[in-house]
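Structures are listed in the sections that come next.
Nothing in this text is a laboratory measurement; each read-out follows from the coordinates by a stated rule. All figures in this text were calculated on a predicted structure; none of them were measured in a lab. Cβ atoms are built from the backbone, for glycine too; each structure is taken alone.
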Structure I
Amino acid sequence: MSLKIRDLDQQTQWLSTAQRLALKEVIAASFAGVSPDEYMQYYFDDPKACQRKLRLYFDHSTLVGYCLLTFTQHNKSTVIRASAAFYPQYRNGGNTFSFSLYHSIRYWLTRPWCAVYYADTMLSPAMYRAIAKHVAIIWPHPDCSSPNALFEHFNAEGMVSPGGSLRCLKPVNRASNYSISELAAFHASDKKEIAFYCKMNPDFHAGMGLFVIIPIHTKQVIYTLGKRLLSVFKAR
């Protein structure tokens, strides 16, 4: 399904009243136990962010989803956090990956002397798999160890995973609206990334997110682009 997109930048053009109302409807349909007004205030309007990038997705003229990136300074580091939601029939992890990766790398290229991290609290095993399949370096991951110090620093108030000693869980007071059959399918999945996600975060259905860190640096850019090119070559 091909969706139309519109990109907004908080520093040049931000949300109209109609767009805000449409976003609240998407948020209400996507998350259980969350106030759309409070969600908007925290993610879209919090003054702590130094920059925001937003992509809106439309089916004809109807807003059906979004991907939001917020850029926040942490001493000499920058943390890029993501928030995304779609109506169920439009959910596809690939929708947001290119947008997120492009702006993360673009930001790093303007500040190569700074430590830049893309950090996302993922409520969905499918989203984790979509990202982990395409990016070269991501923590936590079943095939590599994770830097405990970064998780202790950026997720200091989070919880240690029952699947390991990593502080990579974060209560988010919202949950994705998955059906019972969808939850059962996730827990029974033999896909490596989904099985790993469920091991590390078995309570994702109850408002617990997996805190994921993706470093943005030269090695990441080279290896990820190589991974993308290889996947394109194999698809031919």
Structure II
Amino acid sequence: MDITTLPVISTLLDLTARGLIGLTSLLTPWTGAFAGALAIVLVTLVVRAALIPAGIAQAKADQARMRLAPRLREIQTRYRGDRERLQRETMQLYRSENVSPFASCLPILIQAPIVGLLYSVFIHASIAGHANELLSQTLLGVPLGTSLLHAVSTGTAGIATWLVIGCLVLAIAAVGEITRRAFRVEPVDGIPVGVLGALQFATAVVAVFVPLAAGVYLLTTVTWTLGQRVVLRRVFG
């Protein structure tokens, strides 16, 4: 069963497609062939602006983890041989300090459905019974509905496909590495620091599998994340 045929999801896909088509049409007179990709960039910026409160919560959580790191290390040393007690004491410390260890995950979790919508919009030839006009949009000659994995598996990956999507994946990985190095949190057992670090590179891996359109979204959002965290670190010290 294709869940995109369900009424609620089908309506969301239709609204997403119509919105992107309308925005692309507005941008075309000024940006030409880049209109489709720029429409996705603009949508991403709007989404990330709406998620600024979640970004602030993430910044506060990062600062709180750094502040609590010495006490967490003490707990880790004291209960190293008792995994269950270690986790219980760690969570008790977070509760006593009114800190959520999962706040850093919020922006990623909230954006997952949006990436899913972009993925679905650019893999369907028709949406809500009408032809999907978005599939005619390209970036430097590569259709926005193309994924590197699909192009390679079907033997349709040309030089442009490798260059455009390859550079995009490398850019996502580079921004993720810069973010990881600039905002490294000392790992402490019982908190998802390792998971968050891995997610920086998981985003680049995801870009290999999803359509180029979703990859453009991912590159824009990780770049926003880096800039936002730089600003918020200065604000919150």
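Quick check on the output: 24, 22, 20 is semi-axes √(5λ) of the Cα gyration tensor in Å, derived from one of I, II. Which one produced it? Only one of I, II returns 24, 22, 20 for semi-axes √(5λ) of the Cα gyration tensor in Å, namely I. Looking across I, II, the calculation of volume of the Cα convex hull per residue in Å³, for residues 81-176 alone that yields 200 traces back to II.
Taking relative contact order in percent (Cα under 8 Å, 6 or more apart) from the coordinates of each of I, II, which one would give 19? Computed on structure I. Given a computed value of 19.1 for mean count of other Cβ atoms within 10 Å over residues 49-56, which structure among I, II does it belong to? Working through the options, I get structure I. For the set I, II, ranking by mean count of other Cβ atoms within 10 Å over residues 25-32 places I highest.
Computing helix-only ellipticity at 222 nm (-39500 (n - 2.57) for each DSSP H run of 4 or more, over all residues; to 500) across structures I, II gives -24500 for structure II.
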